[in-house]
Structures are given as structure tokens and as C-alpha cells.
Structure I
Amino acid sequence: MSRIPLYLTTSRILLVLPTAAFLYVQSPWGRWAAAFCFIVASITDYYDGYYARKLNAVSNLGKFLDPVADKILVSSVLIILLQKAEIDPWMVILFVARDTIVGGVRAAAAADGVVLSAQTTGKWKAALQMIAIPMLIVNDLHPNLPLNKFGYGLLWLSVLLSLKSGFDYCASYHQAKKGLFS
């Protein structure tokens, strides 16, 4: 039972493969299957944390793998959507830059013995990505519902929240470091 959160996190990483493969199927069912896989993977993000807390199974490996699994899932799909010219390069550049900076800040904080808690804006960013990306995947498969336009707007909003949460991480670390060395 205590390994359920880790299994859910690992399943999120494994679901990247069918999600990516279905994105290359040139038919509506491929897009729907890709969106379904992505949604299932996204749902595991909630439940791995829920069960980790409920089963008292929070682990250092889980704390490490959870954000890594999210980044692998989201980045993989965004790269494919970029390759298919369905999103702007700037979206991917800004997400990758923010994630790289936050990873560096977290590593520096850990070296200083500082624990940086997850930012609320980062959680909202992730939630918006998990909603926007399936909309972009299914694109305009329904003629009366321009999901890609709505998803595109939500993804840009998640870019803004991503930058805000990245700034918040840096500010939190700076503040904690001032407290450590004063």
C-alpha cells in the first residue's frame, strides 16, 4: 500500500510514451487517444500526493520524482505540439527556462539546508497546463467548439503563472538565505 504513490508517479512517466505515439497518428481517434492518455496521467498527479499523505508514504524519492514526472509529461507533449507548429516556441522556451532556474534554486536551497515549499502559483500553473494541453491535443475535432483557441489562451496564462512562481521561488530562497546568514 505504501508504494501506491510511487507507482502512480511512475505511471505518469510511462504514459508519456502512448501519449506521444498517439499524437503522431494522423486521425481524430489518435488525437482523442492522446488526450485521454494525457488526462489519465494528469489525474495521477493529484492522486500520488493524496495517497502519499493519506498512507503516510511521503518519501524523498517521491518528492524528487513527482515534479520530474510532471515536467517529462508536459515538456514531451509541448515539444511535439511545437514540432507540429500548434504552439509558439516562446511558450516552450519560457517553460523550460523557468523549470531550469527553479531546479537550480531548489538544488542551491537544498545545499544550504533550506526547504522551499511548492508555490500556489506553481500549482495553478500546473492545473492550467493539465486543462489546456488536452484542448490543444484534440484541436478542432469538434467544429462548433474551438478548443484549440481556448487551450492556447490558457497555456499562455500558465506561462505567466509559471514566470510568477519562478520569481516566487527565487524570492523565497533569497529571503531564506538572508535569514541563514544574518
Structure II
Amino acid sequence: MSRIGKKPIPLPQGVKFEVKGNTVMVQGPKGQVQTHLPSGVQLKQADGQIQVTRQDDQHAAVHGLARALVNNAVEGVTKGWNRDLEIVGIGYRAELKGKNTVVFTLGFSHPIEFPLPTGVTVAIDAKQTKLTVSGIDRQKVGQVAADMRGLRPPDPYKQKGVRFAGEKLKKKVGKTGAK
């Protein structure tokens, strides 16, 4: 039996969920999130919790996945999801242009305009080197943060670029260390 799949999902006050076919609609104080429910898995509500059950052992592979997807949706509509990014390098920075565009200056000959999808917001600190990507859909927040990191991934020699907060990088030795 799936260890993650059999854990009940606590349903906070003010959060409602509705299953229509193979999609689950979770509604809460921050908004609503729609997620896919794999076939062979059912959701049941009992004493303030959601229980995920599977039809038979043939659907064991998606049991934990279904529970994790619904739990991420419930957590997203109550607390929301955040992903922090750091920009390292002289002259490298980011700034907001309007509400839904981030302009990056990353050492290229031109600034890069990054349009934000709906449901995702970005907060930039005063030094313009720390970004916080936030939203209620975990997958969307993670994808936007990964796309921003992909604009200028950290260089293995000088460690410059856009990185996730707390990301450990392995620094390579330059030409002088090749003796």
C-alpha cells in the first residue's frame, strides 16, 4: 500500500472540493485550482479530511500521486506557494514593468522581458537581486521559476547567473588548476 496515498488530507475551514469526471476543483480563500485525478482513484470526505482510495492494486502507481496533487491544490488555495530566486553578478538585476512583466538585465546586449502567466506574481526586493515567485498553483509557480533560472543558469566557473535560493553549486577550477 502506498504510504503517501493512505495519509488523509486535512481539509481546512472554508475549503471546498468537487470532483467532475477526472478533474478535481478545489476552492478556498485564495482562489480555485483545478487538478487532474488519475483513473482508478476516488476521493471521499470524512470528518474534515479527504481520504484517497484506489480501486485495486493495478492502480497502485498513481495512488500517492493523486493524493499529492490534491494536497498541493488544498495547500495552494489556503497558504499559496512561493519560490525564491537570487541573481548573482555585477550589473545583473530584475525589475517589474507594469504588473505582469519582469525585465531582466543579465549581461546580454539587451534586456530580457519575461511575461508572467495569469495567477503568478513576482515580488522583487529593493536591491533588485532577490525575486519571490508566488501563486496558488504549485506546478505553475515552479515552472515560471525554472524558466526564469533558464534565462541565465549559474556559471560553474564564476557562479554568476540566476539561481534558486539555497541552491548548492559545484564550483569548477579554471585553467590554472589543471596542472
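What follows is calculated from the coordinates using simple rules that are stated; it is not laboratory data. Because the structure is predicted, anything quoted here is derived from the model rather than measured. Cβ atoms are built from the backbone, for glycine too; each structure is taken alone.
Observations, loosely collected:
- Among I, II, structure where mean count of other Cβ atoms within 10 Å over residues 9-16 as derived comes to 14.1: II
- Read-out Cα extents along the principal axes in Å, computed value 60, 40, 23, structure in I, II: I
- Identity of the structure behind -28000 (criterion: helix-only ellipticity at 222 nm (-39500 (n - 2.57) for each DSSP H run of 4 or more, over all residues; to 500), calculated), options I, II: I
- Read-out relative contact order in percent (Cα under 8 Å, 6 or more apart), computed value 23, structure in I, II: I
- For distance in nm of label points 7 Å out along Cα→Cβ at positions 65 and 169 computed as 3.4, the structure of I, II it came from: II
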